[in-house]
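Multiple structures follow.
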Structure 1
Amino acid sequence: MDKPSKSLTIKSWSMDDRPREKLMKFGKRSLSNAELVAILIGSGNRNETAVDLSKRILSSLENDLSAFGRVSVPELMKFKGIGEAKAISIITALELGRRQLVSKEVVPVSITGSRDVFVLMKPMIGDLNHEEFWVVFLNNSNKIIAKTQLSKGGLTGTLVDTRLLFKQAIGLLATGIILCHNHPSGKESPSESDKILTRKITEGGLTLDIKVLDHVIITEKTYFSFADEGLL
């Protein structure tokens, strides 16, 4: 088997151009996105340096870091030179970065409008590649009692058990609830099934004196509010 060309190895580069050495000498902000990913990868393949491989991975995602944050282990392993261990290391680093951002969010303690719901839920479900349905439970002052994931689905939908929803609401002594789910497609407009489900839950809440205050559909960049659009 042919050995990789010396010109393809990072060790043959100038010290100031090697990602690890560049980070140590000039700081983490001096590195490009590809160089940061290259440090996680560690090494490339027989035809590419780690930096070149990183550039190709990012290029396949149109250099969109948000999209990169959603890649899966199998998707990364499609690239020659990325085995399971490397893919897991990358996914782990991305998840730590996501959690660090979530920890910085100023989470509202009460809900005054749909924007508060977006701020509360976007870090949790805005960039997922599958649908999740959540419920925010409120007291009579619209303060948040709890938020719970009710179901987790696929790319285009998720099933919701309304009995479980109201069981939890009663157990928490909630007087109001806000429904919330994400659209991985990035399209915030509600589907017909979203509208039917909202009506079903709203009607069920009337008999229990639990009001559905809103249903907010979250995407990575924006949201849709049933209450704002007069659909409740």
Structure 2
Amino acid sequence: MKAMILAAGRGERMRPLTDSCPKPLLKVRGRPLIVWHILNLVKAGVTEIVINHAHLGHMIEDALGDGAQFGASIAYSPEAVALETAGGIAQALPLLGEAPFIVVSADIYIPHFNFSECLNTLEENDPWGNPHPAGQRDIAWLYMVKNPDFHPGGDFALTLMGLANEGTPRVTFGNVGVYRPEMFADIRPGDHARLGPLLREYAEQGRIGGELYRGVWHNLGTPQQLDALNAPLTGKPA
């Protein structure tokens, strides 16, 4: 299985830090955000990684190279202008192949996430060896988190049948997912396309499964949030 790390965002709320450094290279606990993901992917045996980039993308390539220093093989999907999440994935499809792949946002901090759990989420058969019903939870699998303070209403309802647009309990998409490439087949390379509407469309069809991730998860948006995570290392109050 391959993985894609989304690293094309400008990081406007993280300015002025991102004026001179791409957000994925900002350090948390002494390590760039994006490197946490690379090391955890390699630990799970996922060594073929695609990274898209736009703002200061050359700095990302200079820092990570071909991935050999991490035991990975990294390919890049540059964007002249950031294409949004679904657009970026669609443009990178030739690098990702025909099998399901993992996608994770570079600007979340999930130091203990076990990517090996992603490997079999879209298997053709259920755990008892029986074929899944056609069209049921077969296009994507999302890892959800409890609603953070900045997003109290959540994104989807998590049910036994998968993700639903309506209902309770509501949970928030944690920006880690497994997708089949055909989900993005109708997006032309170079087109801007957001992921949210696409997810809601397939959730309405009952084709997205998910589970609640209970580990450490932070969506880093501001310098203050970055400082708070690094505070134990600098002696500042947590």
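Observations on the structure shown:
- Of the structures 1, 2, the one that 22.8, 75 was derived from, the read-out being Rg and Dmax of the Cα atoms in Å: 1
- Structures 1, 2 were shown, and helix-only ellipticity at 222 nm (-39500 (n - 2.57) for each DSSP H run of 4 or more, over all residues; to 500) at -7000 was computed from 2.
- Among 1, 2, structure where distance in nm of label points 7 Å out along Cα→Cβ at positions 68 and 188 as derived comes to 4.0: 2
- For the set 1, 2, ranking by FRET efficiency 1/(1 + (r/R0)^6) of positions 28 and 148 (r between Cβ atoms, R0 = 35 Å, to 0.05) places 2 highest.
- For relative contact order in percent (Cα under 8 Å, 6 or more apart) computed as 13, the structure of 1, 2 it came from: 1
- Identity of the structure behind 16, 50, 31, 4 (criterion: P(r) over Cα pairs in 10 Å bins from 0, in percent, for residues 116-211 alone, calculated), options 1, 2: 1
Read-outs: derived from the displayed coordinates by stated rules, not from any lab. Fair warning: this is a prediction, and the values are worked out from it, not measured in the lab. Cβ atoms are built from the backbone, for glycine too; each structure is taken alone.
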